[in-house]
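Values quoted throughout were computed directly from the atomic coordinates according to the rules given, and no laboratory measurement underlies them. Worth saying up front: this structure is predicted, and the values here are computed from it rather than measured. Cβ atoms are built from the backbone, for glycine too; each structure is taken alone.
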Structure I
Amino acid sequence: MRWVLALGAVLAGVAVPQQTAETRHLKLRWSADAATLRPGGAVRLAVEVELKPRMHVYAPEVEGSYIPVSWKLNDSPQWRAGEVDWPPARKLYLAAIDETVPVYEGRFRLERRLEFSPAASGEVTVEGAFRYQACDDKMCYRPETVPLRWSFLIEPTARPGS
């Protein structure tokens, strides 16, 4: 029984590979909780962000001329993306401009549900992007966009008697 559980854990790890990208401001890791689904199935996508020391990005609720972090998925008739689950932001006082703004620092995790159409089948690639503008205590850097990609196998539902 232990061998079967261990084999299942190994196969699960291979089935859902985590992908990574690193910029000069942060490291991203993205994954899904399943790689093989049935038509009409759903999966949970995750993006983990690890900012470099002394860096911050603006939370989605920031107002004014700040560029907030965003996670977009391309539209497709094969799936429907749910809203992003954003963690609570920290309020940061910016002395240089005498403002307090909502930011993320350190590490944070984003999640969202992705529901596949009952008509989806075969290999399905979901693409999107993570966009941000990183700042440190001295300056803000140019906004950057990191492309994201997940691959899924939508297996047909078994027919009775097949």
Structure II
Amino acid sequence: MIILGIDPGFERLGIAILEKNSGDKKEKVLFSKCFYTSAKLEFSERLVLIGKEVKSIIKEFKPDILSIETLFLTTNHKTVMHVAEARGVVIYEASCRGLKIFEASPPQIKIATTGYGKANKEQIMKMVKILVDINQNKTHPNNNSMVKESDDELDAIAIALTAFAYIKKM
């Protein structure tokens, strides 16, 4: 099974592709990146770029499921609205391509990666590196992109891991 994990945002979008086959002990990170859009662009242009990037990733890796983080409320309502719109574009692109959609809340992600629903960011990042095979020296054969360790990428990996954890329970 291949899962596309997305850490939603409109300035930075964490993207990860994880795969796990029946004989695998760990999920494998096939690809991860942080996709950036420029603040100099109109917001609508940024959404178009996000949609094109997600469409391209889906076309290349052919995932079965999109795992995306749900929103949590903050005091900055403008930011929340923009992230919600970016999430909508991602969900739309995935739905148009027949992916099943799995939405993970922050507590679900914390439980799936650390076993503790109030884990902090450092605990999650540490566990993600333990739970999956991340080969830092390996480039993807089709696009020469290195698997990195930015917070956004690791968040996307954690979000994909959450889908694997909850799908096992279903």
If log10 I(q)/I(0) by the Debye sum over Cα atoms at q = 0.09, 0.10, 0.18 Å⁻¹ is calculated for I, II, the one returning -0.27, -0.34, -1.16 is structure II
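When mean count of other Cβ atoms within 10 Å over residues 29-36 is calculated for each of the structures I, II, which structure yields the highest value? Show your work: numbers first, answer last.
Values: I: 15.8; II: 20.9.
By mean count of other Cβ atoms within 10 Å over residues 29-36, the leading structure of I, II is II.
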helix-only ellipticity at 222 nm (-39500 (n - 2.57) for each DSSP H run of 4 or more, over all residues; to 500) derived as -3000 - corresponding label from I, II: I
Comparison of I, II - label where mean count of other Cβ atoms within 10 Å over residues 85-92 is highest: II
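Given 26 as the derived value for relative contact order in percent (Cα under 8 Å, 6 or more apart), which of the supplied structures I, II does it correspond to?
Values: I: 26; II: 33.
Comparing all candidates, it corresponds to I.
With distance in nm of label points 7 Å out along Cα→Cβ at positions 61 and 93 coming out at 1.2, pick the structure among I, II it was computed from. Working shown, then result.
Numbers: I: 2.0; II: 1.2.
Structure II accounts for this read-out.
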